[in-house]
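What follows are several structures.
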Structure I
Amino acid sequence: MSEPGGFSKLRARLNKGDSWLTRDISTFFKNDVLTEEALDELETRLLTADAGVEVTTWLMEMIRAEVGAGRIKNPRQLRAVLKKSLLGLLAPIAQPLKIPDFIRPYILFVAGVNGVGKTTTIGKLALRYKKEGKSVLLAAGDTFRAAATEQLKTWSERAGVPILAQGEGADSASVIFDAVQSAKSRGIDMVIADTAGRLHTQNHLMEELRKIKRVLQKHDAYAPHEVLLVVDATTGGNALVQAVQFHEAIGLTGIAITKLDGTAKGGILLAIARRLSLPVRFIGIGEGVDDLQPFDAEAYVDALIGE
């Protein structure tokens, strides 16, 4: 289920209310015929929305087959076919992050390149889980960028949750391990660990992420319990490249996609779903604290294609 008011907010915010399909599907039809020109336009919209060649080819082959069989003759039928197909792709990856009570502390490990909204996402998650009644400790594992720790401290104050931080240049693995030990001794429910923003092409920095995982597993063989990658929807196809390479390096268990209220890149969700089938935990549709929402596949598809 989407959150209260979530659908209307998503519809209004997604690509600033002008998504890649909502621009009046009825204009594709002439005398109840979906023309080849219209099909080409639909294909172009998918590609320019960063749905990717694989998803676009799959979707267009299915639509052309339905047109050929006489099952798409009007906008209502086209929307129905699109909705069924997109939900078939997205529903399996719409998996909200659930924090089991029997794991304490639950370790949420957050990764991503600089500029995707990683630290802000962590702050919003801390607020969310505190509102749900959980105690949260933030671990300032991005020790390479002084501003990152300061930004995280601001969020810890805003959320009213403690933070464990060391000096600039401290060992990230040590900071996060100490945070887990502190949480364990204080009975804190969950640790949300920031990590240094890095390019997915920087192999030595990706190795550091693997090191942090190894150190955490000294505390708990199953830690971290969630490895969440934050990607920026406005970067289009590069978000998929990041997801693939981070997954290969550290084994992702979930994705958060930010800035879906930006340019018309909503199709990147489809590309990620088709390529990786990784759970999408959250989507960001604005700057506000409540604009980071659990991913609801049906609300998302409705917002894309209209009703």
Structure II
Amino acid sequence: MRIMAVMNYKGGVGKTTLTANLGAVAASRGLRVLLVDLDPQTNLTFSFFSIDDWHDRIKDDHTIKQWYDGEMPGRDVSLADLVLTPEPVNKALNNAAGKLDVISSHLGLIDIDLELAARLGGTTTLDGSKRKFLDLHGCLRDALHDSRFSEYDLVLIDCAPNFGLVTKTAIVASEQILVPAKADYLSTLGLDYLVGNCDGLVQQFNEFVNHKGGTGDHRPINPSILGVVFTMVQIYSQQVTAAQHAYIDEVQLNSKVPVLKNRIRNSPRHFGAAGESGVPAMLRTSSKDEVVREFNQLVDEVLASLALSPGDGR
């Protein structure tokens, strides 16, 4: 199983659209995929379930908010019990081996960061404080390594556009981090800052793991940045526009973050109706046009970087 977080501090960069379509295409190739929605906007969830369906049967008892609630995440609710199988997208896979499941987010998740921060306090000893830090930051990692998740080939975690505690649990749980970004000033401004914060979290977590004061079953972590994937790219005469190309070059030449070769072009025709049918755009489009072809090449690149192939699906 490969676990990858999809994140950027900047919202509106196509993060959820990328996650939904990447997961759906991977499942259509025979992989068993789990999508975990950690963004309070809940847009990834609404890409597969209608708002009415979410209100009627999901929001009260089957969202990640219930799992993070309580004295310690997962103590009262099992993460595996929150897994949902959206029917429309699974019918559209046309691959008996593939599967796509979702763990829903909740609008109330926005308040969880403050509650988690409060739970880090209240310990009087240094060893106790480090133990609580590890338990809290490692909670999602521990839950996803439960044997009930062993059937999945790929877990994609859609993170909120921040560096709060919920996002930190996703980073600790992940082996790779994928960073979608628009080729503009604001979207690329914080890329090195994001990398620095991730590195700082990894260093602190591993220092606490290696501390002599009995850290239990926690193991060191080593998530790496898979790369930046540029989204909403404007194409003119089969070329990226000069203005956007300048920002792409700037990141490639001067940033610490690797840049993926393949990009997602701006296409309201394909991505404008995201979520309405419960089937992501790349599975709704029957014709293999340029946008679909390019997205499939991006999926090829990501899965190859994760050492996953259709043969890994069960």
Structure III
Amino acid sequence: MLTVTEEDFSEYHVPPRRMLMHHPRHGLSLENLSRERLAALNFLDLPHVDELYAEYDSFAALIGSHVDTLYLDDVLADHEPYRLEAAGNPNLIFMRDSSVTLPWSPSTFIPTRPALPSRAREAEIVTAALQRLGMKPLTRLEHDEYLEGGDVLPVTFDGRRVLLVGFGVRTTKAAAIKLALDLIPHHVDYIIGLSHDPELLHLDTGFTVLPNKVILAAAGMFGAGFLIDEDRRLSPVNPLAYAEALGCSIVRCDKADAIAHERCNLLPLGNRSYLAFDLPAELKATLEAAAGVTIHLVKGTEIAKATGGVHCLTRPLYA
């Protein structure tokens, strides 16, 4: 168990040593994508494949200028289940959802459990990759415990290690409770559950925490929430009011804009550098000034048709 200190182990503060990714060219799953499969895969529209590849290459190059990149294909080239999944599942590019890594515990990870049938095998594939890299799983989800990594944000508040867990269409309250039972107090100090609007697929669709206690949130995103403390006691809480009581300032953006253009989906790269798809100039300037960060922009029009942003496409590794 870590000693509680004032050191900041938030995802936005700790630079990843490597970024685990899955290039859409590996397996060519987009090559045979049809309009008939869009709804099952939760795509908004059929992307232009060559343009999506070009967007991904630019995105990966920008990440590579900040941190070493590692692809599933590098780790699992001889793994038959991976090859089958890469050939048939274009959502495998969204590496955020298939595991959770903790900046304060570099050698461990939380295996997730996607609820969408077309994504059910992703967590097994990524678990195999992380175990090959020497990492150990901290829990096992079952029954009604569904969890996707886009709904989990690791931060520290006043030296306490906190998991922010959104629950809505993809993650269940039962999963947040399971994490509390298995991870508190040795791996996490407390958990805040945030019930978000089901129109927003994941927590990171409409919410992120930046340095200087700045929060970017889609307007009207949150309803009720709860806190599970160090003694595993559950109590109701208003998530944004709780954040404001901790001294956080909240920047809001339009919910429809967050959904259509991944406005809140920002990727921290360490050293106060962020990556995002195109942002309105006023919002970018506001965030950079308030949080003291630099936001690098990359085109993601075709990638966003798959309902994901830069945060969704990446899984930071801290060891």
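Key figures for this structure:
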item: Highest-scoring label, criterion being distance in nm of label points 7 Å out along Cα→Cβ at positions 218 and 234, among I, II, III; result: II
item: Structure with the greatest value (metric Cα Rg over 2.2 N^0.38 Å, set I, II, III); result: I
item: Computed -11000 for helix-only ellipticity at 222 nm (-39500 (n - 2.57) for each DSSP H run of 4 or more, over all residues; to 500) - originating structure among I, II, III; result: II
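Readers should treat all values here as calculations from the given coordinates under stated rules, not as data from a laboratory. This one's a predicted model, so the numbers in the text were calculated from it and none came from an experiment. Cβ atoms are built from the backbone, for glycine too; each structure is taken alone.
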